[in-house]
Structure P
Amino acid sequence: MSPARMRRAVRESVSGLPREFWWLWTSTLVNRLGAFVATFMALYLTLDRGYSASYAGLVASLHGLGGVVSSLGGGVMADRLGRRPTLLIAQTATAASAALLGFMTDPVAIAAVAFLVGMAANASRPAVQAMMADLVRPEDRVRAFSLNYWAINLGFAVSSMAAGFIAEFSYLAGFLIEAGMTLACAVVVFAKVPESRPAATARQAEDSVSLGTVLRDGRYMAVVGLSFLVALVFQQGSVGLPVAMGRAGFSPADYGLAIAVNGILIVALQIPVTRFIEHRDPRTLLVASSLLAGYGFGLTAFAGSVGVFMVTVCVWTLAEIVNAPTQTGLVVRLSPVHGRGRYQGMYTLSWSVAALIAPLMSGVVIDHLGAGWLWGMCAVVGTAAGLGYGVLMRRLPPERPAPAKARADAWTEVRTA
């Protein structure tokens, strides 16, 4: 592609989205640029503090458990308090707990505060997704979610590289930098992002959405279940793959080289691939991405060199690039406007639970059956998810329009506050 065509493609990818979206996008990027704690937590506990690998695993599990707890809580807050207050509370709490974690020395205190960090950090996700759905027109939502996912991965790629250099200098500096950058996100939200929660009509007030409403929505809960299956497969890139490569005699550097392909491809391909898929049938995209994810990991059973491992990572990364914005767009499409926070919270929960279960599943399967069985199971799970999407999405409801008047009223309230 020529430079002129590339510039045109970039302009088309970013044009037409509201200013408020870009401030929210900026907040996401800053947040991920400072995401150091999760990256070096295991090294901090084992190398700097001298704790065992088992204790480091326990702390990581508690951090994930905090995310499970706050997935639903954050969604409820986004609907009841509003998107903006939820973001401010979650980001301020994350900054405070991350800074506090850096000063903890007692193992019980470290574990408890790690739980709080996980809970606070994950509470903002339903609010961010609901706010994007509020602000962006239906026809632009897949593109908006894709741009947000690109920011997440770009920030993570940069922070992962920076984390190593920061750890060489001071682990405490990493905790404090994350706290400072998360607080900067809160400042951006406070100063530039208006409340976007649509005002409920009288009929909507009567038919208010509760978590029970979400649980009784059979079609939506089926989507959440399918999302869990897909998440379970994708999690193997960070939990099953390093263990399997280690058992096969590959070094941590070999795994780092293979998994680096994931971040590089997402940053390079997320925007152009989204331009190709954004107006295509979501049913076809979700079926294809589920199968591609399952069989991408399934091919890992035949990998005998770093180069082949890198090829398999390319396959399932393409599935991730297609699946992430399409799945999030489907969640919005199936969510009532006045209940988006709770619906997004339930969707976030599917990924949080998968992050808890995937390490246990991969460890048990590899220890008792071998890595080949794990990759075969990934292919089966991906196939099941693909079939599920194919059956479930035969007739989708129409897109719900973004509440433009509600956005304008909210923006006026912020300016006059």
Structure Q
Amino acid sequence: MKAEIIAIGTEILLGEIIDTNSAHLAKQLPELGIDLYWKTVVGDNLGRITEIFQRAWERSDVIITTGGLGPTEDDLTREGICALLGETPRVDPDLESALRAWFGRRGAAAMPEQNVKQAWLIPSARPLLNPRGTAPGWWVEKDGHVIVSMPGVPPEMEYMWTNEVRPELERRSTAEVLVTRTIKTLGLGESTVDSMAKHLYGTPGIGVGTYARGDGVHLRIGAKAPTREEAWHRILPVEQELERIFGTAIWGKDEDTLEGHIRALFAEKRQTLASMESCTGGLLASTLTDVSGAADYFKGGLVTYWTDFKVESGVPAEIIEEFGVISAETAIAMATAARERLGTDFGIGITGVAGPDPQDGIPPGLVHIGVAGPGGETGTMSLNVNQGRAALKRRAVTTAMLLLRRTILAQP
């Protein structure tokens, strides 16, 4: 089957929001044996939406749309499908009742009447349930084509895709399925990873690719087969060989996150962590606590943006005076102070120049990260990322987690 994704919304065209929905769907369609040939973004204009739908109808078997299912006048996905198929919508009583009940459960005096359009159906459509919002989706079938329309709000779209759409498409697919495994490495450059893995690139029936990502270098293994089981059987020997080659440089696979990996390492060692951050402004603490169970090891963190506050928080003034506030020595002192103040096994400190201006003659983008361990051991890493404040903060946090990982794994 040939598929096409259409993201609907002027806010996407204007760059006000990023279209994560299309990326989410694009990763999963090959697993169902469905070939994705086109992705399109169109604004909230009925003429252009209808034109895009007509083009997709002529060249694709499955059309998947996201967005435009709200209650307002510029939510025009339903109208576009009606125009394409020449069908007139009607209000479905069951959908209307469910909508009014949804508002009632949230204490609303009454549902705004403009929301009634979200209860529309046409003869070729059946509703797709949306317990996370007010907009039901549509599953439309006519003349051998399928149109799947889902909300644009990512949590609503993802629930509907997982529970309503993907199982149905999987049942209908008769083509070979594509299965992939992503192996995630840390601490090695992209060219190094590529060189170490390149002898596997020509493995018959297998595709292997190397990709630099924010959390390291990823290796993606892909295999096509009539069934998922056969595809996994083809992938397994290559996966095992990569595990042998890269060893402890591999920190995770597929949907694993680096912060989740750090939590697992600390849980295994039954040790605790505290942080002191300057240029990252608390982003490390925020990232570490993005994963469930972080409270088992992460006691807390200090954001010491002012030099005086660093001293008040336990960083010796003489260290700052001798080496400067932007130095590896100060980063270690911050890690030590965080560890001692919060009573943890490990402490980690980050100091740097976020920019865009230099600080005390130090160019923007320079960051020092220090770690202090339970036995008095210390370690540092430094980086220079002059790509703006946001990029620097993200790279600093990733490097801090890399340093933590190395330190923990080096323990007896």
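Derivation of every value follows stated rules applied to the coordinates shown; laboratory data play no part. Note that the structure is predicted; figures quoted are calculated from it, not measured.
Quick notes on this structure:
- A value of 26 for relative contact order in percent (Cα under 8 Å, 6 or more apart), calculated from one of P, Q, originates in structure P.
- helix-only ellipticity at 222 nm (-39500 (n - 2.57) for each DSSP H run of 4 or more, over all residues; to 500) from the coordinates reads -11500; which among P, Q: Q
- Comparison of P, Q - label where Rg/Rh (Cα atoms, Kirkwood Rh), for residues 114-337 alone is highest: Q
- Answer label among P, Q for the case where Kirkwood radius over Cα pairs in Å, calculated from the coordinates, equals 22.0: P
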